[in-house]
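These notes open a run of structures that come right after.
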Structure 1
Amino acid sequence: MKTVQKLSLTQDSIENLFLKIAIPSSVGTIFQTLYNLVDTYFAGKISPESLAAIAQTFPVYFIIIAMGVGISIGSTSLISNSIGEGLDKKASLYLAQSVILGIIFAIIITILGILIAPYIIGMMNTKDSTLLLSLDYLNIIFLGSIFFFIQITVNSSLTANGDTKSNRNVLIFSFFLNIILNPLFIFGYGIIPSMGIKGIALATITAQFIGMSYIIYKAFLTNLRKYLYPKCFLPKKELLKELLAQGMPASAGMMMISFGIYIILFFISQYGDLALAGYGTAIRYEQLFLLPVLGLNTAVLAIAGQNFGAKKYGRVNEIYNKALMYGCGFMFIAGIFIYFTAESAVSLFTDDKDVIKNGVIYLKITALMEPVYPIFFISNALIQALKKAIYVMYLSMFRMVILPFITLWFLIFYLNSSFEFVFWGLLIINWVFGIFLLIFTKNFMKKNFIN
């Protein structure tokens, strides 16, 4: 079997590596976002209840995503470090053990999810009919989650080698496949019965199974396949502990982000539904500009991980500095664009003048916040690449949960501030924390770059 030519993350031009790793990752994220929009569109075609049922599954579904991404980040960090050290055999062992860990988590989450999902969704005071629709969707997603976990853990070996194109291809293919399978499974055709909302879930796990098969094939074209024997997949306590030590904080960090979003939504809802609608509409537009930064995040994790393993500390520092320069520079330009297109952008989603007004208020203030966002993403990736994921969890908790909660509670319930002033408060705490994180990360590198 012919091996694929791979990038040299420890020798190639950093700028060239950013282009070849970050851009495919960003494109993949775009199609992943579009994939979810397709599900939402077809759920609306079934019934309003189905649309609500899909929406309220997010808190439960996010647990699967957070756990999977956490294991993936942990294994990417350890595999890339091992490759940088020239320990391909150890990297292969990490890959095999991450797959075992993914399967274990898939089984646990499936059992627990099917048991507790009715209670979690039931807490939203939903109607029985909507609750049943949510469970019809989630139960199939849980049963098929093993495909997602295997795909994302195996893909960590590709990312560690700088290959984000394979996963991009999977996400693009899945998007178009979803457009075909959703109406086919939802409404039925020929021998295929009409399955309603279950059809959306079945389309998802079908796409995940195909994606998993392709990612496994691509992984076996890398050098790591030379050391993958059946005995590598026997659980090894020490390696599993290392993977958990890196993956669980990353998963917790993602959950902190989700929890932080709910905190902000809760406080903004104090100004009424129109304020919440304006904010919710505006952040959809804003998030489009963050996709290239997410690509840089992936690139920094892989490139810095290998170079740290190779003890090329000067190059790690250069990677961090250049990623910040490109990321912050891009978001500075994006902020200007967001500011001047705020009203026309929000108007694309709604005709309600109050919703537009509230959305524009947020966008024009957050435009000044955009250049600081890359510091959060890129610093987190750098710290994870240095195998210190626990710090990312604490930093995410402080930035996304503790600081916003204290600030927004003080502004809204104590000072009785206006809707606009709330975002000025968020602007200030994000810039202050961003500067703190920049200084922290620089000092963190110095302490870890010891020969």
Structure 2
Amino acid sequence: MNDTEKYIHTLLTQKEKSIQKNRTQLFEEFVKDETNINAVRLIQENQKVMIDKWKMKNAIQDIIDKNLVIPNATVGKPYSVNLDFAKLGLNEITYSEFENLENYGLEYDNETETIKGNPTQSGDIRINMKFRISGEPDDSELNEKRVSLIINANPKSLWKDIPSSQSENNYWKEDNVQDFQVLGEKHIVVSSKRGRSHANVGSFRDDDFAFKNFPETGWNVVCVADGAGSATLARQGSKIACDGIIAYFTENLTAESFSEFDTLLQEHNLSTGEDTSKKLNRFVYDKLGNAAFNVHQKLEEFALKTETNIKDFHSTLIFVLFKKYEFGYAILSFGVGDCPIGLLNKDLTEIKLMNWLDVGEYGGGTRFITMPEIFSSDKFGTRFGFKLIDDFAYLMLMTDGIYDPKFVVEANLEKIEKWQEFLEDLNGNNEEKITVAFKPENTEIANQLSAWMDFWSPGNHDDRTLAIIF
């Protein structure tokens, strides 16, 4: 039997119109009739069309029913996601588009099957995905599928920026400060920013800094302090500490008082004997130790005068003195608390940590310049540093608002590669692509550093202060 004969025979049988044996000849003539042949062909073609339509309807519905997960986006963060329908099991899609993505700062490229852009608003967005599958005409109406795209709010936008109160006698200081100056033979750029945790509730910046050049002697002094968050008047404690260091050396850093150091350094440069090293270290201990103790006394006096507890003024304190000699730079340092001082050599191959931090097992916990016990401790002598170096690229003082997110643990402060990464970060290798150009002629450097210090680091929202001598 040919196809036409089989089809008619099956049809008659299904309709209980069986062919009697004596009608066989009649049936053969019937199936050869051109009209019947055309009718069967037309029926089969229509059946195929219906079957194909059903397959297509099923394929379309499978796509509509399939759960399409589009990765979350974040407001203000560049977004690019390749949907790759083949990998998602939607390889029958030949054309696709998404409605109204431009309302959210996004766009879709059908050729690359990519959603990209910079999201402008947050929410759980329901959008129409329109598509065409294989077999549908190019001018056919597009199918629709509702998909969900979650755009998360930018974490930064969730933080408030409430100005601190300038009411009388509350020891107010500016929330954000930056500066750029010539400092002896070098330059200094420094920025101190109130942390997001403080800005969110309208409280004060507890960090502080100060610096001064003494042209009569060639010495320079730079100090940074971090007021303890748990101390109610920490903002004033850090200010008194920094101002006190500058005031002390303004009065005591004279050519006469440092003539012994100059002589010892000349001798030390000509000889590496232990005798000159010991004398130099003793000089650093005496001069910087007196300065630190003087600050402590000023804090005690202020607390007594204002009838407050010195603990209310808890603050860390780090400071350096440096001077250029014909044979190199002399750098002297002191530190109490968890703020590091890093010295990078000229070709950025070595890092010298000029102080140890009062953290972890070694430090036994954070210490403050307000604590009298640090001056009687057998570790007090180890709080001082001295380094003679031909030249240096950077001398940096920072509070833990910088150290914690950028170095994470104390051990990383001893690794040159971590400081090199830090410099790359400052040079623009960061999420915000903000560059701080360390060039003396760059008049925008202070603003650049201030902008860089707005970097986002989950869980790190403390005050940030960074002073860089270069």
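Each of structures 1, 2 was scored by distance in nm of label points 7 Å out along Cα→Cβ at positions 78 and 102; the highest score is held by 2. For distance in nm of label points 7 Å out along Cα→Cβ at positions 54 and 438, the highest value in the series 1, 2 is held by structure 2. When FRET efficiency 1/(1 + (r/R0)^6) of positions 150 and 222 (r between Cβ atoms, R0 = 35 Å, to 0.05) is worked out for each of 1, 2, structure 1 gives the greatest result. Identify the structure, out of 1, 2, from whose coordinates relative contact order in percent (Cα under 8 Å, 6 or more apart) was calculated to give 13. Going label by label, the one that fits is 2. Among the shown structures 1, 2, from which was the value -10500 of helix-only ellipticity at 222 nm (-39500 (n - 2.57) for each DSSP H run of 4 or more, over all residues; to 500) calculated? Source structure for this number: 2.
Out of 1, 2, which has the highest value for percent of Cα pairs over 28 Å apart, for residues 38-261 alone?
Going through 1, 2 one by one, percent of Cα pairs over 28 Å apart, for residues 38-261 alone is largest in 2.
Each of 1, 2 could give Kirkwood radius over Cα pairs in Å, but the derived value 23.0 comes from 1.
Computed from the coordinates by the stated procedures, all read-outs in this text should not be read as laboratory data. A quick note: this is a predicted structure, and the numbers were derived from the prediction, not measured. Cβ atoms are built from the backbone, for glycine too; each structure is taken alone.
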